[in-house]
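Asks: Once you scroll down, you'll see the structures, which are given as structure tokens.
Here, each number is a calculation from the coordinates, and none is a lab measurement. Bear in mind that the values here come from a model prediction, so they are computed numbers and not experimental data. Cβ atoms are built from the backbone, for glycine too; each structure is taken alone.
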Structure P
Amino acid sequence: MSILASVEGDAPVLEVNGIQKAYRAPSGRLEVLQGIDLTVTRGTVLAIYGVSGVGKSTLLNILGTLDRPDHGTLAICGQRVDRMSEGELARFRARRLGFVFQFHHLLPEFTAEENVMMPLLIAGRSHAEARQRARAELTAVGLPQRWEHRPAELSGGEAQRVAVARALVAEPELVLADEPSGNLDHRAATALHELLGSLAEAKHQTFVIVTHNDRLASIAHRVMTLEAGRLSPVR
């Protein structure tokens, strides 16, 4: 059962119609996505569940504007991002999207606080504001005493929490997470799942999480499976 209340009646944050994606393979053309249709409203946590290699990361990269579909349309917050130039997409991602990956991808030479500050500094915010926001976000993810620690001084679960804080610090409308607990042990993974659920509820942000972990899928309002290039609802 979902630990979050159902969200109804909010405006669409994500609208996908007829997304297709294929790659060349030694055996011929590999059809990875074969007509994806999807609408996600504000404040919803959507889990896309599927086995490894089914195309979940490909779909998430397209939803996050890191890759382009071969066919179909993609709108985020009412804007047709599939029509944007690369420069426009880079600016859009910085303002409107947050990302959490399986590996935290923290910059090793910077502290936890500095890593979380980075999206705000890139967006042109002042150093003082970025520091204040970073500390507030690190406190929200349960790391109020780890601001000055570098990634090598953090546990795997703590580093992933810093990555979550970095994804949320600019208050993006849409947060995309790719197997965010896939590199953690069971205890750290469970703690991260509970954290994502509580943050989504508190902030009323929209999350799309791709995973093969059924425990992570359990925090979602909606669960869909990706199989044979198509999405099907589970609940």
Structure Q
Amino acid sequence: METAVAPPTEPGTVVLSARGIRKHYRAPGGDIEVLRGVDLEVNRGTILAVLGASGAGKSTLLNILGTLDRADSGTLEVRGRRLDQLSARELAGFRATAMGFVFQFHHLLPEFTAVENVMMPLLIAGVEHEAARERAQRTLLDVGLAERWEHHPAELSGGEAQRVAVARALVAEPELILADEPSGNLDARNASALHDLLATLARERHQTFVVVTHSDTLAARADRVLTLAAGTLRPGATQD
């Protein structure tokens, strides 16, 4: 099946477009509508921060944008391609090359070194071993971990492990990176360093980030801030 990814777009053009995204869950007391017609556009080379109270549906929205979950209705486009119309197999192929994911906990494989963890997405995509290793090393260099390639996750600090997770998200050169509380498990110093890294990647490499966060300092580094409340996105860092 066709899973080829279009060439990178120019800075400032729309990478992600969502229209009328709705999602509900069944509950004992009746259905709960978490997302009520969310509309969103994100340009290349920008950081969008999504704030909101716990339980507002931020992670649900991020999972839908990343095609890890499906909306009940609405349209989703990445680089002009309608993702809500693709099969599960087509989505998996597209997701592997066009998107990167960073979570609050790094989820590194403990038995593998930093460079081996970063290589994984490339090896799964069929990239030859040596080429994958060279690309992984370059990406670790980009995130400031050139001297930690052969260390296992247990030998890394929390901040270093999260940088490895960022490198893993970047290694396939996706244009869109989705991050769920990426600094939520870090102390203030390491969180600040990670925020600086994301801002540098957006500015210098035109990476595009959608970040769900409770961090005011990360939101302050974003190009746009939206708050998810009552199932819709509102401008600014306001909450109910």
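Asks: Out of P, Q, which one gives 16.8 for mean count of other Cβ atoms within 10 Å over residues 117-124 as computed from the coordinates?
Replies: P
Asks: So, one more: Can you rank P, Q by mean count of other Cβ atoms within 10 Å over residues 53-60 and just name the one with the largest value?
Replies: Of structures P, Q, the maximum of mean count of other Cβ atoms within 10 Å over residues 53-60 occurs in P.
Asks: Given a computed value of 1.1 for distance in nm of label points 7 Å out along Cα→Cβ at positions 37 and 69, which structure among P, Q does it belong to? All intermediate terms of the calculation are to be shown ahead of the outcome.
Replies: On the way: P: 1.1; Q: 2.1.
It was calculated from structure P.
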